[in-house]
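**Q** In structure tokens below, several structures.
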Structure 1
Amino acid sequence: MDMLFVCTTLITLCLTQVAAPAGQSTLIDFRNSEQATGWSAVNDGVMGGRSVGKLRRSDENGMNFSGTLSLENNGGFASIRSGRMDIEMGPEDGFRVKLKGDGRTYIFNLYPKTRRMAFSYRASLPTVAGQWTEVVIPLKDFAPTSFGRRVQNKGPLSPDQISGIGFMLSDKKAGAFNLEIESVNIEQSSVADNQ
């Protein structure tokens, strides 16, 4: 067997197979370009706004969500969303998001299988300008919202009802934004509780 072929194959496999640390399982690893497919941008233009949010592969091998938030025409949000996903996790588990932002606070959205207009479960994603950070959010900390407002009398989201995830900016601050996302892992409850 050709030794060069074997070495090249082994190196390629090592570089593309990035395992999650113990207590975590990888949901999305944007360093793998195939996992960036199936995502789309949804901005306030659907309601007459003028915000622009786009996604692309970043220079650092993650996904870049960037654009300009506008408050004109009652606008004020930009978002990206995954396609349908099968998410396996327990009700006490959480998510670990590795990201680099611009100092703004973004929103991590979970979309339920039973779709309602502008409905999602949300949690805050604070960022530190120019620094990679990891944010851990237990599933129980996601709040039900519709059109950006908290929905009362709605219980927590059951893990088997999650159909997709997304990221949003709606902080009522007009101007440019930039968020790099490297990965989203499922964090087992024993690990998430110690964070």
Structure 2
Amino acid sequence: MAGIAMLLLCSCDAENSISTKYPCQFYFKSQYHPGTSLETALNGTGVYTMVSAKKVNGAWNIYSTLNDGKNQTETIILSTAKENYANYTYLGAGNDPKDARKNGFIMGLTNFSGPVAWDRQCPNCLEQYGGTNYPLEWTSNRQSVICDKCKRIYNLENGTITSGAKSKSDKPLMQYRVTYGGQGTDIYVGN
């Protein structure tokens, strides 16, 4: 009985950590695109990728940049009608489909909590300055990201600030739910 109570408490806590402030809806059929960096990020602990999207010539392009230090962005063109039926306009706080650098999320596999997705915008600058032009970039260790505006550094394992905190009211990264059943299955990120 105590085990069930603990499971329920953990489930509620996990549910409460999902951000609903900005809509995020991402659906990817990995069986149509085997071996992409999206799956690489979800199959290796400590591996993360920055994911964004833009519609080009009527087809959605998914952009994925791994934290492997190569600074190469993979472009995945969604070529089927079924894939292009989905709308990738809502990918979190920076939902600007015209500028893929300002939209998207960071997705990967943590060491202790499994798959995770964080909004790519600095939550503290969003609140302090408004707008949505505060994209996070990789730090040199590739296990954290930094905001160029405020210089806060966020740990990708748990979303907390590891450097540059300004006050006790600072916010951690905004988190989204990830559903993934293994290679060749659908990837869903959302709230």
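**Q** From which structure (1, 2) was helix-only ellipticity at 222 nm (-39500 (n - 2.57) for each DSSP H run of 4 or more, over all residues; to 500) calculated, if the value obtained is -2500?
**A** Of the options listed, only 1 reproduces it.
**Q** Next question. For which of the structures 1, 2 does the calculation of Kirkwood radius over Cα pairs in Å return 17.7?
**A** Derived from 1, not from the others.
**Q** Identify which of structures 1, 2 gives the largest calculated value of relative contact order in percent (Cα under 8 Å, 6 or more apart).
**A** 1
Values quoted throughout were computed directly from the atomic coordinates according to the rules given, and no laboratory measurement underlies them. Keep in mind that what you see is a predicted model, and the values were worked out from it rather than measured.
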